[in-house]
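Enquirer: So, here's a batch of structures to check.
A short reminder: the numbers here are calculations on the coordinates, not readings from a lab. The structure displayed is predicted, hence computed values, not measured ones. Cβ atoms are built from the backbone, for glycine too; each structure is taken alone.
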Structure 1
Amino acid sequence: MLVYLAFFLSGFAALLYQVVWERLLALFSGSDVRSAALVVAAFLAGLGLGSLGGSRLADRLSAAGAVRLYAAGNVLIGLYALASRTVFYDLLFLRLSTLAWSRALWAEFVLDLSAWTLPRSLSRACDYFGGSAREWLFDNPKIVVLERHGSAARFHPLLLDLAGRHAVRLRLCGVRKGNEKGRVERQIRYIRERFLAARTIRSIDQGNRDLLVFLDEVALPRPHPTLPGRTVRDCLDEERARLLPLPARPVCTDQVVPVHVDKTAFCRFDTNVYSVAPEHVRKTLTLSADDRTVRLLDNTSLVASHPRCWGRRQVVEAPEHREAIIELKKAAKEPKGRDRLRAAVPGIDVLYERWVEVGRNLGSMTARTLKLLDLYGAELLATAVQQVLERGLHDPGALASICEQHRRAQNAPVPLDLPLASHVHDRDVIPHALETYDEKPKKS
């Protein structure tokens, strides 16, 4: 019965993988019928090849061995499924725009292929060219076209809004018309062979800086492919006069969403959390994010600004926000006993660091050290702490032992912790000589 259940679950997971991977790959292959057919064909080809190879292996294995091989194969597929989102998305991507006549190109590296990055890259390309072409030609990715039937297409609303502000016409590449894609594909090959080959990109900032230098110093001065004696820069200077002017007001391509600030003064965005000042707790703020900065606004007032984090489940906190919380909440303040030790023994912070490193309970360590402070005094305890640090120790027992050694060296009285009740007055008691107790009183 368990074997049949395992077969059912593995088949269900296989169909689920097909649907999910088809959605993930839509950013690269598009969302039309041909793209879906390619994904299904690749999936079925993998099933066929796996069945062919598995049948030959099964003939050579025992029944138990075949079941183990089947289980190992499903485990490997599951591990690949867990890593597939990182493989498909957590990479460095290249956005490229080119002008049809001058062959001038612009490109930038981006960290994701979401619908928000395309308008931002297109707006930067227009700024680089000094104007906008009258028509933008695209392939069929999901971030450009949501649905397509023949020549009819429904474009993404963000792209439509940007095209309206630039007063340009959107058009998709025709089916089986390679000449429409050829110019862009040749530019991609040019970037790959002339810029990316044998180049190490350590960060997106360094990659974009190097890419901009390459475009200005190598790509623009190159000869034009169809106009002899002219460079791409010369043609771009001539084409700029025919480009549409940029909008009078810069087009905002930031991602703007409302966010709720939780009770810990953090708000969530893209699986990460960003801090705000504690006075905005439990409020709804406006988040405006581009690829570099995340800004939080209360109406039109800027509340906080953070560098955008492209990691996952990270905490981005400004130091001033943490300091404000510590000042506001008494529970976040350090214990008064620790403040007393810092005032009496200036170098005790290093000892606290050692206690944290070795996993000591700071509350217990503070209580025991305070007792030594009461018994031996601040001067003697400070000397003992200094010697403990010099010897590389951290145990409070060693601290007490050194305090006792210094007390004996100074011939100081034995420290006794003798708590008295509230009704007992604190007075100096003068002891009598014990030798006289054995003497009998003389009779007169």
Structure 2
Amino acid sequence: MLGLVASQQSRLVAAGLRRGSFILPVINNAWVFATIAAARRLECAVLLVPNGAEKLMELCEIEGTVSCIANIDANDGQIKVVGECKDPAWTKDFRGGGCGVFTSGSTSFPKLVAYDWHACDLQAEATSRQCFSKARGHSLRFIAASNVGHAYNLNGAMAALHSNATLCLPSNSKELIECISNTVEDSIIIFSTPRMYQSLLEEASVTGIECSGSVIYAFSAGCNLPDHINRRVSELLGVARVKQNYGSSETGNIALEDMNNDILVPWSDLEIEPVNQGILLPEEGLGEICIKNSSWISKGYIKQGVLQPHAQFYRTGDAGKLIGNSLESVQRIRDPLIVQRDGMRLIVQPYEFENAFLKVNDVENVVAIQGDRNTLLVAVSCDSKKTLKPVPGILQPDSVIRMDTLPTSPAGKILYSHIHRHFLQVKG
């Protein structure tokens, strides 16, 4: 990999991109990641966009005010530059360069998050120290099984360089099976997402999988894998369970389940703060998980070409509690719903309604969202012919839609904005 990085460094310089600003369409490919690592060496400012994400490409030009695109040939690493290359205003805040990554857009439109390269280095070093160094044996293979343009796997891939681990970048579940099967290393660490693990199960049911005998450690980013999926993946890979890797696009990795037990251990300056007035926490949550604004996390959001820094504490939007050195009960905090019933306006916590609904209905998932004019909208993942029972009491939905599966990000986060748009389309 280091040879590829050196080659891409020379090509970036030849293309006039030394310390420059450009958009990099990202796929899981050795040449593409080598270009990211080379951009770090040259202190470039690069916006990472999953290849083919046209809407995100448009946001790069609107929010990042960058129109210079460096396309990488996946076969030989050749770089083709398209568009005018100029440095926008936000790059002045990044003297040593940096990168921009996108959030999932689970609650609104995706946001462009800016990291300086120093923060990326700190996170890679922590991942190497807290995770990679604890794997058994003397040799290690790291599999970045989701797009390396996301903060989660960018961190892991950079840690692999730091640890001199073998780096594998599968772009689909078939390639993931090949990465797991064809290995000579003592240990394998997998960073993946719920969507890729689900795809792995589907592919393995057709082709099978032969684990090589290496010790495997599997982690899932974003949401925890549902128990029934976790059990199937764990049995397939020969692990006790798939562990959680906790963080966000804004913070990078901030907690990881310990390699040898099930404790979710925080890595950075983490505090549990009271939630905003009017918000009722999910059960067992003691407050909102907040991260001190330090050199560890992103610098802020890029909006219309300008960096908007984070506050002193970055609020993750997740509920949790700290017990000793363990972070527990991680769940998304959501705004209360206001619904009109019998001439009264009632404040309803969405997770309380959803829990009540799941107690009387055997369905895969349910989401309650705010509708117009104080209405309650409910999306249910179930068969279209299934009879749904009402929730006890006066709180019945004003509208219900059934979906085969609820829309989620690759990290398994429910895309509430997509569900709301689906209701609008049905209404229209």
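Enquirer: Assuming 3, 12, 16, 16, 14, 12, 10, 7, 4, 3, 1, 1, 1, 0, 0 is P(r) over Cα pairs in 10 Å bins from 0, in percent as calculated from a single structure, say which of 1, 2 it is.
Expert: Values: 1: 3, 12, 16, 16, 14, 12, 10, 7, 4, 3, 1, 1, 1, 0, 0; 2: 4, 20, 29, 26, 15, 4, 1, 0.
For P(r) over Cα pairs in 10 Å bins from 0, in percent, the value 3, 12, 16, 16, 14, 12, 10, 7, 4, 3, 1, 1, 1, 0, 0 is produced by structure 1.
Enquirer: Looking just at distance in nm of label points 7 Å out along Cα→Cβ at positions 286 and 398, which of the labels 1, 2 belongs to the structure with the highest value? Could the numbers behind the result be given before it?
Expert: Working: 1: 5.9; 2: 3.9.
Comparing 1, 2, the top value of distance in nm of label points 7 Å out along Cα→Cβ at positions 286 and 398 belongs to 1.
Enquirer: One of 1, 2 was used to compute helix-only ellipticity at 222 nm (-39500 (n - 2.57) for each DSSP H run of 4 or more, over all residues; to 500), and the answer was -8500. Which one was it?
Expert: Numbers: 1: -15000; 2: -8500.
It must be structure 2, since only it matches.
Enquirer: Out of 1, 2, which structure matches 0.55 when FRET efficiency 1/(1 + (r/R0)^6) of positions 206 and 358 (r between Cβ atoms, R0 = 41 Å, to 0.05) is calculated? Please list the in-between numbers first.
Expert: Numbers: 1: 0.55; 2: 0.80.
Label of the source structure: 1.
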